[in-house]
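Below are structures written as structure tokens.
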Structure I
Amino acid sequence: MVCTLVAKPAPQIKWFRETSEVAEGGRVSITLKQDTVGGDLYTAVLQIQDPAVEDGGIYKCTASNEFGESNANITLNFQGQNSGKAPGSIAPTFKEKPKIVQDPSGKSIVIDCLCTANPKPTITWYKGTSVLAASSRVVPTVTENGNEYSLKLEILNFTKEDGGQYKVTAKNDSGEGSANISINLEGPKEPPPILEGKPTIRIDDNGTVIIVEQGVQCATTPTITWYFG
């Protein structure tokens, strides 16, 4: 079983059969190879020597690094012609991890990723554990190019409340893949205080009190600290 992915820095790879992690040893070998030219392209391989019917099931390849995690599922079926899968079927695999593109106007953001699959997969977006339904603010799109699919989720008029963990899943008869991304939306930063002119000194109470005054322009009440020397 082969999974091709793009990652930077290098990912950690784990394979699972159903819900159990696949350990290397005996008939099982696990490898991760970087593209010979270098770059960010990797090939993860799970090899099973002398496979038997008992090895069948749903396998998942999980690739993770400090920026997120992506998953791809594949079904290993020994039922031959009874599998019902067309020749050339491809389980959905995410070739690129999701990335965030912000509209220059600052009014929307787009989550963008690329997957391969055959036949065309069913796409589902999640925020946390909740399915995201299309609306006037949330616009998912799928652009098909052969067996490659460009997946986009546009969020219009976004606010800090739109931040959180997002997941996209792609599923067809051959398997299922998923990819995750975390969005941290901070509100606009408050501009720093601006000193207006130079400090002024005046004497009050018949020369017994000296007052130093400084004008400050600030959006909110600032914290003031005076220094001597």
Structure II
Amino acid sequence: MKPTTSKKEELVAIEVWDWQTRVLHWLNAILIISLVILILGAEAVEELGFGEATEDWLKSTHAQVGRIFAITLTLRILWGFVGNRYARWSDMLPFTQEKRRAIVENIKWYLSGFRGKAPVHIGHNPLASLFYIALFIVLVVQALTGLFLAGIEFNMFPASLLTAGFDEHTLEELEEAIEEIHEFGLWFVIFFFIAHMTGLIAHHLFDRGGLLGSMIHGKKYFKKDELGL
């Protein structure tokens, strides 16, 4: 899309995130937050002894929401192959020397205490992209392990088709092992959320390129000299 200039701020607005990326971003964000709240709520109910019925309801709701999340996560992964240039995996993966150099520049900027000019990136921040890739890997594992646990605990489709072939002892051992993986993923997601919000706020305060609002309206703002105009 052709850049548009804001005379008031003397910035150039570039349409970066397409509407599909934004919708999937917010759907996944809402679902992930809901999943975290539900499972932490279930654990709190168990610790406080509020009754198994409430705990089971929270866990089964968590499993149902998880099935929806597995679909929206799959859609976002697929959109990474067919979306606009900034939505694609090629914008995230550090395959080029330019992206690897940008990662180093970002690390230096963070370590300097946000002094000087922030590195300019139209699409994904190359340093943040490393964490996004790690997050997507963890989320895929979370979706798969979550579906499997839902099949064991609540006989939910589609994992119920797989769990039907195991004896009770094997299922118990599998459940215990998978729960460990799933719980690690939970705390990784919580850590990522805190780091993500910290990074967004830092860029909003020191960079002022409209990063916080870009996932709402799709635009990011740059000075002309930053774009070589």
Have a look at I, II and say which one yields -23500 for helix-only ellipticity at 222 nm (-39500 (n - 2.57) for each DSSP H run of 4 or more, over all residues; to 500), as calculated.
-> II
Match the computed value 26 of relative contact order in percent (Cα under 8 Å, 6 or more apart) to one of the structures I, II, and report its label.
-> II
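For structures I, II, which has the highest computed value of distance in nm of label points 7 Å out along Cα→Cβ at positions 156 and 196?
Max of distance in nm of label points 7 Å out along Cα→Cβ at positions 156 and 196: I.
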Volume of the Cα convex hull per residue in Å³, calculated, reads 156; among I, II the input was structure II
Mean count of other Cβ atoms within 10 Å over residues 92-99 derived as 21.4 - corresponding label from I, II | I
Assuming 4.3 is distance in nm of label points 7 Å out along Cα→Cβ at positions 124 and 172 as calculated from a single structure, say which of I, II it is.
-> II
Where is Cα Rg over 2.2 N^0.38 Å, for residues 28-115 alone largest, in which of I, II?
-> II
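Bear in mind these aren't lab numbers, they're just calculated from the coordinates by the rules spelled out. What you are looking at is a predicted structure, and each value in this text was computed from that prediction instead of being measured. Cβ atoms are built from the backbone, for glycine too; each structure is taken alone.
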